[in-house]
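Just so it is clear, none of the values below were taken in a lab; they were calculated from the coordinates. Fair warning: this is a prediction, and the values are worked out from it, not measured in the lab. Cβ atoms are built from the backbone, for glycine too; each structure is taken alone.
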Structure P
Amino acid sequence: MVEFAGWSMPVQYKDSPINSHMHTRQHSSIFVSLYQSKVHGRDRGKFMESMIVGDVAELKDNQGTLTLFTNDKGGINDDLTVTKTDQGCLYVVSNAGCADKDSANMKVSTADHGVDLEFLGECLIAVQGKFSYGPSMAQVLQSGLTDDLSKLTIMTSTLATVFGIQGCRLTRCGYTREDGVEVPLSLFLTGRTGGARQSEAGLCLYGNDIDETTTPVEATLLWTIGKRRRQAKDFPGAEIILPQIKAKTARKRVGLVSSGPPVRQHTPILSPEGKVIGEVTSGCPSPCLKQNIAMGYVDAPYAKNGTPIQVEVRKK
């Protein structure tokens, strides 16, 4: 167990990381993570849109969206999901590692919008697992539900009784690119936990692959910006982010495959001629693909799919 943002976080289990990873891909696993809050008040939608790039107004009841907190310089303060509930509030889930920063940012904006914030101290578990293997995530979780999980579609949410605990908000989503449900509970559960989070899905880990100096366009996260929000140009950093769509950016996030020793965070990326053109932000051997994978930022001329590059590992 290690200290993480005021929480006690498990990092090593009985099984090896590879076994845990494959268990998630082939069966299902439990993850414990994330930070939750609720926004109450008539102008709760406008309040959230004053800080994020997503379109909250277009959400239907119990529908959510993945979005970004941005700053005035166009950088990403955090990634999060916002769900418009039918209970008269917005349900917000962000990264536990950014809890202090996110809550402070939200508190500053409340005075202008007349909303109330409720920060939740519950544990949030994510049950994730493969569709095509058994037992799947749905089979594991359905045994403890009073509702039919098959009726809950991706990025939708509902209140349900989970293993006898009433009033749990189930959300069909997750961060492994497998089928998944997030469940806030007022108790901790034990279970098999996998390491499949970002490594093969190409998903950004905040603090590694995106941060306050990275814009959504550089990070290839332009899809998070709602069409109406682009037209309104009313989110933090819009005057920097939106021109980048047409003018392009000096660097861009890309996915890499490599041979030889695996590349890790901060590994230099070089052109075929040996010029430094970027840096790796995440990297590891892929248990499923059986080859080295990574992501990082490179100078824009080298960002085209299929471009050959070099990486410097142990000064070679």
Structure Q
Amino acid sequence: MPHGWLVIDKPLGLTSAQVVGRLKHAMRGSYGKVKIGHGGTLDPLATGVLPVALGEATKLAGHLLNGRKGYAFTVAFGVATATDDAKGAVTATSAVRPDEATLRAVLPQFTGPIRQRPPAYSALKVDGERAYARARAGEDVVLAERAVTIDALTLEAVTADSATFVVTCSKGTYVRSLARDIALAAGTVGHVSMLRRTEAGRFGLAQAIVLDRAVALCHGAALGQALLPLSAGLDDIPVLVLEPHEATLLKSGRRLPGPRAKPGTYLATLGSVPVALVAVSALDVRVERGFNLEGDPDVGHC
């Protein structure tokens, strides 16, 4: 069974779940039933980095969701939509087209810790129901503002009717909301006309492959050519090297007594094989996510 990451350059028009479904179907003949999931949803109208976890790497998808994300996006000025992207019905128009100086002047408002209101058409739940379901049913959905952090926001290009930006941001940031609010701050209305994720956690476009190639590799024994090791998503986490008896204790659900390192999260390994994601405290080492791997994970486990 494969354990690791496929970084897909998600094509336009597919949901993240549809990408996972195509890969799962392609792997069925060669590998049987494979655990598979993705590390962060992309809208159908978005493209770019979609990390797909296979096997034991699925246990790390939640960790990846907490990481920083990077996007390139274009704001089309003059038209606001219900979905804050090109798919929605027009809700407002404006003849104002901001120039480069105006746009650069408003960017500081959207850098650092900010508050933003998620789009009404989002997967967030309102009283147990998805916001987009309520919006599609005709309900006037107004979601509460949330705190997010914009690490960097730069203006890359300006045309007569649009502008393209690059952003690095925290978990929970809605680029559609950011685009909407930039347009409003610049004295007009707007929506996202292009959205491309350039990075997700430790994964970037340089590691991504197109979906059709990934599907072709999944049909045969060549998946290892594109499969990144389970530890690839944890490059920002220090390693805690274990002795064999310590690995046995952790695998059985036991804790290791005594401080082993500075408090924090570590990837505990036996040689090059990940054993568990662990939390180190001043008192002990405990397992947060255990892995059932044998051999060398860097060969792909195919």
For structures P, Q, calculate distance in nm of label points 7 Å out along Cα→Cβ at positions 16 and 232 and state which one comes out highest.
P
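Can you say which of P, Q returns 23 when relative contact order in percent (Cα under 8 Å, 6 or more apart) is computed? Show your work: numbers first, answer last.
Details: P: 19; Q: 23.
Considering all the candidates, the number was obtained from Q.
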Of the structures labelled P, Q, one was used to calculate mean count of other Cβ atoms within 10 Å over residues 24-31, giving 21.4. Name it.
P
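Can you spot which of P, Q the value 0.25 was calculated from, given it is FRET efficiency 1/(1 + (r/R0)^6) of positions 152 and 280 (r between Cβ atoms, R0 = 30 Å, to 0.05)? The partial results should precede the final answer.
Details: P: 0.25; Q: 0.45.
Label of the source structure: P.
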Tell me which structure, out of P, Q, gives -0.39, -0.89 once log10 I(q)/I(0) by the Debye sum over Cα atoms at q = 0.08, 0.12 Å⁻¹ is calculated.
P
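If mean count of other Cβ atoms within 10 Å over residues 272-279 is computed to be 20.0, which of P, Q is the source?
Details: P: 14.0; Q: 20.0.
Of the structures listed, the value fits Q.
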